[in-house]
Structures are given as structure tokens and as C-alpha cells.
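These notes open a run of structures that come right after.
We did not get these values from a lab; they are worked out from the coordinates using the rules stated. What you see is a predicted model; the values in this text were computed from it and never measured. Cβ atoms are built from the backbone, for glycine too; each structure is taken alone.
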Structure 1
Amino acid sequence: MSKILIVDDDKSLLASVDEVLAGHGYLVDKAEDPRLADEMLKASPYDLLILDWNLPQMTGIEFLKRIRTAGIQSPVLMLTGMDHIDNKETGLNSGADDYLTKPFNSRELVARVRALLRRPSVVVDTSDLEMNGVYLSTKTLQVKFHGNDLKLTKQEFHLLEFLMRNKDQVFNSEMLVERAWSTMAESSPDTVRVHLSRLRKKMEATGHPCPFRTVFGQGYAFMSVPSEGDKT
């Protein structure tokens, strides 16, 4: 049974989300401020965090960056009243896995939660992968790029795994939504592009060129070997 932590200072929203998720069989804990949430995360692991954008003491984005820096890789669903794409990109770039705009329908909430908790079913091979400088272990969830440890979110990991298992094939954003995400409700082409951009930046921060390519007008592909321009 999946365990979920909801962090929001709105008591009525906490109660309603708790009721909805508990009604679908999830174990739910609640925290009204980051301090309490921090203590709860240290005391027990959670399968999913639902995090409000506006929190007392610090913003949800600040808290999200803090827990990612601490190595907590549980998927995070951000809740916010702001629906502009720039706000969504800020949340995703800070380490969130998905984004839900208030007010939201309880059915959509449950769909997002299920999607984030469920590993994409398209990946059935559990062997480790190693190509073009990337080592990925599905057993330990460890990713190394030219010997450098990469701290990836759950969705970044699955996206990279999907592209590596389908090396040298081009997928556009819509195709990745359908095949590398659990459900259509979980994501959108904009979300895919943000995740790819974030993954690229983490790889390039090691000082090595990113092994997946943007194919103009077509999509994205993980290259099994370096291109001529990448060789040093």
C-alpha cells in the first residue's frame, strides 16, 4: 500500500485530499508546514509527496529544492493556483514530477497520483544499461555519466531508461507522453520538454556532451555511440 505525504497549510484542502486518497486505499500523512514535513520525511520514507506551492516559512519550491538536495527522490506532485507555463516550468526544473492547478477535480488528482506511483509498463527489460558514457542500473536506480553520479527524479530515470532501451530511434514529445509516461493524464508535451531539458543540463554539468539529440522537426533520440563532433 503506497504511503503519501501531503504538505499544505490549507486545512480544508488537506482534509479533502486526505479523504479522497484514503478512499482509494492510500495511506496518507499530513503536514501544515515545511518544518513538520521535514521531520516526517526524516522519520519515514514516502512513495509520493503532494506539495503546495505556497507554504509558511518557505515556498513549496524552496522546500522541494531542499529535499532534492538532501537526496529524497520520491515523486512530487505540485499544487498551485498558477497555471502559466512559466510557473509549471519553474516547478519541474526545481525537481517536481508533475503539476496540478487548483481547483482540481478529485478524479484528476487520483489519476495523477496513480500515474506517478506506477512505473511505466512499457519497460519490461530489467537488465542494466551502459552506452555512450551512461551507466544505468534498474536494480539500484543508480545512474552514472562518465563516472559521475547523476541524481535523477523518478520520471527522469524512466525517461532516460526508455530512450536508452530504444537507442538511435527518434520520438517526439507526444510519443514520449504515450510511451514513456504511465498515463496521458500524468503529463503533456510541455512537461516532456522540461524533463528532457533538465536531464540534459544535469549531464552537461559533468563537462561531457549530452548523449541524446534533438532532431529538428522530429523529436529526440539517445545516440548509442558518440557523434563525430562529440569525440575528444
Structure 2
Amino acid sequence: MGSSSHLKRLAIPRSWPLPRKTTVWVTRQRAGAHSLERSMPLNIIIRDVIGLAKTTREVKRILHLGLVKVDGRVVKDTRRGVGLMDVLTLGEENFRCVLDTNGRLRYRTISADEAGWKVCRIEGKSTVKGGKTQIHLHDGRNILVDDASEHKTGDSVKISLPEQKVLEHIKFGEGTRCMLVGGVHVGKLSDVTKYIVKRSSMPNEVEFDGFGTTVPNVFSVGDCSLPGLEVSQ
């Protein structure tokens, strides 16, 4: 029976860009904001994906020196997950986690200016003490907003890092540029042509130019620049 801190390579998610038959075990990320399929632990990213270290011992040394930041905050846990749209800083280099056209997690190089913000999808909202509205984001964050009716599930917000201040509200609807996070066109950008609301238990649908998908596969990004992604034709 395996440890909760490890995962058999043969059982790793399809989104992890790792070979499956080199060793038996691989580091499993600690439970956190992102699901297992949408994030990877720092140990694997630094050692196997980016190649900044050769061993876990070297990764621990790098973390101990405070050279690693996730979303603008120093982290020292080798099992800390870095997931979709997160910003990873290694020394002077910055990376953003996105999906490629095979649905695999990639950490693309970005500039220092781009490392100062990230886009988060609104997964839900609730009313808290004092009548204020709190929106729940895809990366586990909860942010208070003034206008409850403006922020809807499926919309996105662009926030500053590490302050978490809302810089821009990206409404989801016709004409909105979105990143596809599932389906045949995963890892591409496309503009919404029609949003179909189903009056049943079936998921709502979104139509783009030449194809369609369901709402869970769509992530609104607006005019925000994302490295390595191309517009779907």
C-alpha cells in the first residue's frame, strides 16, 4: 500500500508531462487549492519539468534559500501544488501554468510584469456576515466584492499578486475570449459566439466559431496575454 505523499508513476494524471516507466514512485502534491489533475508538486516541476535541479535534495536546498515563489509568496514545501494559471517564480525567472493542446500542464516563461497578475475563474459566490458578497475562485481564493449582481459564476477576475486586489472583471458571454481547458480544442483560445442555457440537469453549452463545448471546459480570459496559446481557427 502506497504512502499518501507518493503516487505510482503508472497512475499519474494524463495532464502530467512525465514518462510513466522510469521509476515506480513519484511525489504526490499536498491537498490544496487545485485538483490532482490540474496541478503538479514543486518537487516534480523544478526537478523533472523545468530541470533546475537533479535531485529532491537540491530542490529542498533551493526552497530553503527562499528562491521559489508561487503567486508572489515564498514557499518552502516540496509538495506544494502549482496549478492552472498560477505564477511560479524561480530566482529571476517567472512561469505561468497553462495547458497545451494535448491537455498537459506546461510552465511557460513570462515577464516580470506578467508575473504581477493572474486570472481566476469565479466558481461560485456567497453572502457573508455583514451582507457582503464573497466570490469563490478556481484556485481556492475567496475575495470580497462590492457589487454582487455584477460578478457571476463563469466570469473571471484579474487580480494583482501577491496583494489579491481585483484589477479587472472579465464577463463571460458572447464575444468573450476564452481558454479551452477541456475537450478536443483544449489549450487554445477562442471567442464565444453563443451561450446556451439549459433548463435541465444538463450542463450549459458554449458555441465558438466552428465548434461547441460545455461550460466546465471554458475559462474566460478576455484580453489577457497568455504564453504559448494560439487562437483556434
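Here distance in nm of label points 7 Å out along Cα→Cβ at positions 150 and 214 was derived from just one of the structures 1, 2, and that gives 3.2; the source is 2.
Which of 1, 2 yields -1000 for helix-only ellipticity at 222 nm (-39500 (n - 2.57) for each DSSP H run of 4 or more, over all residues; to 500), as computed? Value -1000 for helix-only ellipticity at 222 nm (-39500 (n - 2.57) for each DSSP H run of 4 or more, over all residues; to 500) corresponds to 2 out of 1, 2. Assign the value 41, calculated as percent of Cα pairs over 25 Å apart, to the correct structure from 1, 2. The structure behind it is 1.
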